[in-house]
Structure 1
Amino acid sequence: MVLLTALIRVLHARFHSPVDIVTSGPWSEPLLRGQPGVGDIWTVRSRKTPYWLSADQRRVVRILRGRGPGPTWYCDGSDAARHLLTRAGIAREFIVDVKDHPLQPGEHATEQWRRLAQITPAAVEAQGGASPLAAAPAAEIAAVTPGCHLEVGDGQRADLEVWLRARGISGVPLILIQMGNKRTMRRGLRRLAVNNKYWPNERWADVLRQVRRRCPDHAIVLLGTGPEYSLNREVMALANVAGLHNAADDLPIPRLGALLERADGLITVDSGPAHAAAAVGCPLVVLFGKALPSLYRPWGTAGADVKVLCGQLAGEPDMLGIESSSVMDAWASLKLRSHARPSGRC
């Protein structure tokens, strides 16, 4: 959803109207609510639930049907939700489907979304000059800076300040660490075959010790969601250094955005927080596994420094091929947001 801000911002520039969004999952609404160009957000908790058993799906169909057919961008690689558009009476001619416009060679994901936002649905194109939607204002689109963008509101900053005071780190420079990902604690196992973003606890602990030596005045905050709290705690015990703060028990999306905006830098696996960091201008070192950095490298409109690390095992991309020394080399060269490095220190 962070990547999709590249599409939302161009659509908003084209149509001079808020972009309404139908989404699934618990993270999209708190992430996008109040963002530039975003209108109403309707959440479907499950796309796979049978239609007649899903009040969310029926509600969204009623809303869309009441609006009538109009330009629609379908951004899901699966067809699981296409039936909602059919039930709402939105014909194929009104839909720009991402599957019909695959990635071009060397194209970054945000560039693909930016390109899709400039495609006019066939039904609108057929109206020619009779529709104000048919002609994209090229100058306004060109003025939309490429990449992802998230704005942090004053309310988020005020909430963060209260939170930081409660944890005793208000006014202290911050470094953030994101060790886990959505598969990290699934079914209680961290090294599942499907978890190609796993990096060993011992290496994370080594990174924490080295960051602490290099940046003695910073508070180091470990990010994550509730299930990652125990992972953070285990690595903190291994590292055995002072000034570590486990935030995975109390970090809703709006607060995370404000924290990323406030921090000097982030070390993370390829994850949602990595993209959110770039979107708010937080410099970061990001560890990649099997995903392609050329496609998913964090890219924010603020132009924050991003250091990408890739590893290999047996000739194949693998995060386990990245050593902690490589992470610290990248960190040493990262342009932190606000603090200089006298004598090699943060």
Structure 2
Amino acid sequence: MTFVPKYTISNHLLSNIARIHTLAAQLNSRRFPHVVLLEFERTARAVSAYASTSIEGNPLPLTEVKRILKHQPDHIRGSETEVLNYNRALEMFNAYLEKHGGSLTIDLILRIQKLVTDKLLPASQSGHLREVPVVVNDPRSGQVVYLPPDAKDVPSLIDDLSAYIASHQSEVDPLILAGIFHKQFVLTHPFIDGNGRTTRLSTKILLAGMGSNTFNLFSFENYYNQNVTKYFQTVGEVGDYYDKAGSTDFTEWLEYFTEGIIDELLRVEKLLPQALTPETTLQPYHQIILEIIREKGFVTDKDYATRTERARATRTLDFQKVIDLGFIERRGQKRGSYYVVAETKNKAA
């Protein structure tokens, strides 16, 4: 059976897509210090690991998740393993994007599921499509609400979905493709466990295919976790897969899906300017370095020493701090060295 999704490009959906492209382009066109971007990526991974596992019922609060990711305890429970696994998958995801871009393959999907279920499932169920029937229960009542397709049909359904995504990349907006993939993958339910986490990570890879580094900095899982009931109601279906196949309308989900991306991009947009200005990242003595550069066009250690009582070794650390944040760069060698505004900052200005 060839997969052909049913959806309408409503005015609401069209407006959401236009806004996302504008927000992503604005964020992606700016230049930020590498050290700050790394910190935002680390924070985004923590929020994603917390939110995506919380959606599936993990009880750990965000503060505890951050502690676990920072200290990597030796003796861990299942809930902690879920968080660590998701974070490792995100790290792998970022490394993968640097080499391969936003392409998504069956092998990569299996690798993601294996990572998120490591030490949580038997080896025969981790990194492999399911071979047995599964049901989806209402998390509140525990009653069966959805019957996914038979295990024998899962490989062909995943192949059909992958083929659709690959063959429509030049004619369908990547946001729509990512949203279609997300819902159809959930409905196919190809694994014994880890379907939701695998879906959300795979969707992130498709989003990154838009060519924007912005998607490394945000956590759309956080939006879903704010209202888990609505997420499940919108992404899922009620009944038997075979009764719904071919008639499922993706429009409402696509509107909700794009709303979540807008919400998270706006959050990132508000945070980045606060964290990336000299006034909020540098101490007053660091500001002196930038003041001298504004006055002269450059600054030397001797210039800095005339304006501050800090020791030579400390001044060296001060210069390095401002370099690490990406605001200045060093020119010249040894005693003839001096510092100017970093080229990336000039471009941003």
- Query: helix-only ellipticity at 222 nm (-39500 (n - 2.57) for each DSSP H run of 4 or more, over all residues; to 500) computed as -19500: which structure among 1, 2?
  - Reply: 2
- Message: As an exercise: P(r) over Cα pairs in 10 Å bins from 0, in percent, for residues 258-305 alone, calculated from one structure in 1, 2, equals 31, 58, 11. Which structure is it?
- Response: 1
- Task: Given a value of 3.5 for distance in nm of label points 7 Å out along Cα→Cβ at positions 74 and 282, point me to the structure among 1, 2 it was derived from.
- Result: 1
- Query: Which of 1, 2 yields 25 for relative contact order in percent (Cα under 8 Å, 6 or more apart), as computed?
  - Reply: 2
- Item | Computed 2.4 for distance in nm of label points 7 Å out along Cα→Cβ at positions 234 and 250 - originating structure among 1, 2 | 1
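If Rg/Rh (Cα atoms, Kirkwood Rh) is computed to be 1.00, which of 1, 2 is the source? Don't skip to the end; give the middle numbers.
Numbers: 1: 1.00; 2: 1.07.
Label of the originating structure: 1.
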- Value 14.5 of mean count of other Cβ atoms within 10 Å over residues 42-49 was derived from the coordinates of, among 1, 2, structure 1
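The numbers here are math on the coordinates, done by the rules we state, and not lab data. This is a predicted model, so every value here is computed, not measured. Cβ atoms are built from the backbone, for glycine too; each structure is taken alone.
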